[in-house]
Structure 1
Amino acid sequence: MIKLIDDLSLLEGLSEKEPYFGCLFRCAAESFSDDPELLSIWIEVDEHGNAHSFLNAGTDYLMLFSPYGIPGFETVLFVTNLISQGNIEHIECDENSLGVLKNLFDFETEEAVQMFAENRIDIPKNGFAVKDFENFDDGWKVTETAFGKETDSVKDFWKLKMVRGVLKKQSTLFTLYNGEAVSTACIRGRTEKSGAITSVVTVPEHRNKGYASYLTALCTNMLIDEHRTPWLVPANPEVQKMYEKLGFKAAKKYYYLYNIKEKEDKK
């Protein structure tokens, strides 16, 4: 049976197998646990009530993980129905899910890596002005400047997710200022053992000044001081090199799928 998550303990298996994505699922589930209309975490459970497959269904993306084997029939049917509606732009998934999706859809695939850190990072005293837990408008402004303007509804939902994440002690948003907001980094999701670092963004004209490294270090040290392992996903090989210099190590692969369409012989 596939259902909206109603028990956060069901995510423990995912968190153990996929620490980075387990944190993201936990954040989404906990942030909207009191508002089912906005809840996006679906799970398929077996006859014993154990979670088998995990799905985060956003408006234009899916995260599909099945760490114990191939996804169940109900999960595959659910995913197929969502994709057939034509709004899904990309899927992030594990190897078990990838094998099933290949039989149903045509898509382009990128292999990506998850990284973790074991130790605190030495941070030089450089006088950077950083704020946390406030001014979400400035954090959004950095993201929008870097990637382009979005609709008001996207902005409002981003702020809602961030505010709820902070209130649930799942998220921490750092914003760095150089006269104005120029760089951000976020802890978005905490489990008992891990934390996910996301949204490490610097506006183009202020890159290569050490801002992203500095904010990543702040997030890393905060999580390690909480006795959690920091996890993140680099956006590209060059960014991966930056994280390696900070002490992060490559650990797990996952897959990014895009240009998704149903196979002709499956229609």
Structure 2
Amino acid sequence: MRRILLVFMLVVATLQSCTTGPSGKTPPLLKTAGGLEYYWVKKGASVKAEFGDLMALRMRIYSGDSCLYDGSASGQPFWVQLTQAAYKGSIQEGLALMGRGDSACFYPVSDSVFKFDLGTPKPDWVATGSKLRLEVGVHRIRNEEGEITTFMLQQGIPDSCRTAMGAVRFPVKSGNLQKVKADILQNGVKYRLVGSMQSLDGKVIREFTEQEPYYFVQGQDQIKPEGLGTLLSSCAPGDSLWIVLPSWAAYGNKSLPEVGLEPYATLYFRLRILPTR
């Protein structure tokens, strides 16, 4: 999973300029243990983000007085996952200090950002050794593991339904309780799915009806996301099941704006697997 600042890919691709940075004097700078310089704009959240949490941020990024990215232009926050810092002075060190409602200004070294966070060459127009200015506000914090655990408790799903990959597979009805190899989905055979893809709060993202099911040929990687296909591969025609995919096993940091799916979305499927007619 890519770390924070994937949004910079947009910056590198467009190299667009926006408004200049805010005027006025910079408050005295603080430093994290790894050397990241920053100052608080607003501080006071009682609960800080923890490693593994998903953070929705409002962010502006400057190189000098040139604005490289203005997240307020879209009106939507973008999601990143708080991880251990990959290098000293990483923006992750700053995010680890923040909670919901906090805002701060960080100064990571541009060379490290492009090398470690992006894995792309630093553009020539960004001076070697220069520091970027990131104005960051925390809009929301999610603990995905906690959300999945709460969902399982509310739905009465036992812990035994958690898989090795961290997903949940809960059989509602099995078409063949004594499955043998010949009973499970067979490679090269066409099947259909009926049901829905939802968010954990019940918002329906996609529906697969009897009239318009989702058709797939087993073993040809036609089921997306791939994590769903993996969990269905050991099922049999006639099975009804619920599946919860954590974001990293679903679409990760990708969004599907055409269906209202935000980055790092946890997906909940209610499905029946049927043979083709």
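Each value in this text was obtained by applying a stated rule to the coordinates, not by laboratory testing. Fair warning: this is a prediction, and the values are worked out from it, not measured in the lab. Cβ atoms are built from the backbone, for glycine too; each structure is taken alone.
Some observations on this one:
- log10 I(q)/I(0) by the Debye sum over Cα atoms at q = 0.07 Å⁻¹ derived as -0.34 - corresponding label from 1, 2: 2
- Distance in nm of label points 7 Å out along Cα→Cβ at positions 73 and 217 derived as 5.6 - corresponding label from 1, 2: 1
- Comparison of 1, 2 by distance in nm of label points 7 Å out along Cα→Cβ at positions 65 and 97 - largest value held by: 2
- Origin of the value 3.3, where distance in nm of label points 7 Å out along Cα→Cβ at positions 121 and 225 was derived from one of 1, 2: 2
- Test item: log10 I(q)/I(0) by the Debye sum over Cα atoms at q = 0.10, 0.24, 0.26 Å⁻¹, for residues 57-144 alone calculated as -0.47, -1.24, -1.38, pick one of 1, 2: 1
- Given -3000 for helix-only ellipticity at 222 nm (-39500 (n - 2.57) for each DSSP H run of 4 or more, over all residues; to 500), calculated: source structure among 1, 2: 2
- Label whose coordinates, when relative contact order in percent (Cα under 8 Å, 6 or more apart) is calculated, return 17 (choices 1, 2): 2
- Value 1.00, calculated as FRET efficiency 1/(1 + (r/R0)^6) of positions 81 and 105 (r between Cβ atoms, R0 = 25 Å, to 0.05), assigned to which of 1, 2: 1
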